[in-house]
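These are the structures, in structure tokens.
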Structure I
Amino acid sequence: MEVLQVRQIEKQYGLKENAVQALKNVSFSVRQGEFIVIVGTSGSGKSTLLNLIGGLDVPTKGEIIIRGHNIAHLKKKELTIFRRRNIGFVFQNYSLMPVLNVYDNVALPVTLDRGNYIDHAYIEQLLKDLGLWEKRKRFPNELSGGQQQRTALARALANKPAILLADEPTGNLDSRTTVEVMGLLKNSCRNYHQTILMVTHNESLARNCDRILHIEDGCLLPEKAGEVL
């Protein structure tokens, strides 16, 4: 089943002589449970594409359809609710709330969306799967970089999103922790039938995934799009 369809997306910044075409006629689809990596050099448009899919920015042209909803046509408030319920984010800088402990950081998206109704059993299982249950009462500044990134991953999975978007999630981690986080991403794909799109400039990481999408100068390279490893 296709969970994401990207249709003829274009993104332009600026006007006339200052116009920059960040993405040009990008189209692809993603099946549920796939782990896809988007690779390209710095400035190629890969993070722009991830931001558009995540509803953090709006395409100049084209459609982005997630679970049958064209998110480019949603009003701001509708998009905020849809994003919270259907899209999980993992960033390079973790973006954890420093005043909340691990458990409350992970539960935060559910709390914002559903108030007092939290599936505590699911949160507990997530934290155990990610090796964080013993750290649940610790605060972000008491954790290592790898533990903070695992907390960010648990938070992204807390709402059982349609898609998990990861933008250079191992960029600040050493090689050992990078391998660990990649293993956790693959496990979440398998254990939770999670769909993941990850942006990276590290092509060696891409070899661990189901498909690779190559972007250069805002274009999806057709000869490698959908490459299966």
Structure II
Amino acid sequence: MVFLLSVYSSGISGSVQCPHCCFRCLGQQHLDEHVKKSHSCIRKNGRFKCEQCQYSTDRSTNMKHHQRTHAGERPYRCSICRARFTERGNLIKHMRTHTGERPYGCSHCQARFAQRAHLTTHMRTHTGERPYGCSHCEARFAERGNLIKHMRSHTGERPYGCSHCQSRFAQRAHLTEHVRIHTGERPFGCTICPARFSQRSSLNKHTRTHTGERPYSCSRCQARFAERGNLNNHMRTH
């Protein structure tokens, strides 16, 4: 929405400055022409509104970065790999995957992180904070992603579909495990024998046959089991 702007004195005799950028000119008419040409996306409330979506911002630099998402422009390129980014800040974060830099340290333990957001999430393991609450039940979560996954238990949404059959899943990890049925992939190998498995949980069960570990104990007697299913069967005897 285009609108007229009041004259901003620049300190230079007779000149005016655009309130949204560094442009200077002589006279209100020239300033209005500049605004129509360069800031046609500005609303009456002074916010910059994207002409292609609902995004709005108070800063013209933010709008400039946002418009690159529509244009596909990625001017910031990694010097080590082919990754490209719309903002310099994202490139800086990416470079830490190459350098191993972890500038954000936890004040409660020795954990360190490459991104501040990851530190914020980690801190909740110490504070117990769970800011994301389900609108259908009392469940609360430390991460938004876990809330999104949980909501599918209420909505029945299964966004991840198998390309080999009609099976669909609520979580990407479950789809990944399912696809191995079709491909025969067994990425989890035993370190003691040649056995390999499609799921890590199956490997863990198998490893107990070597170690003799029995983590599942009966609450009524001293019996212990290597698998939860065997404990469930045992409990029926009581």
Could you tell me which structure in I, II was used to calculate FRET efficiency 1/(1 + (r/R0)^6) of positions 30 and 94 (r between Cβ atoms, R0 = 30 Å, to 0.05) as 0.75? I
If relative contact order in percent (Cα under 8 Å, 6 or more apart) computes to 30, which of I, II did it come from? I
From which structure (I, II) was Kirkwood radius over Cα pairs in Å calculated, if the value obtained is 24.9? II
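Every read-out reported here was derived from the displayed coordinates using simple, explicitly stated rules and does not represent laboratory data. These figures come from a predicted structure and were not determined experimentally. Cβ atoms are built from the backbone, for glycine too; each structure is taken alone.
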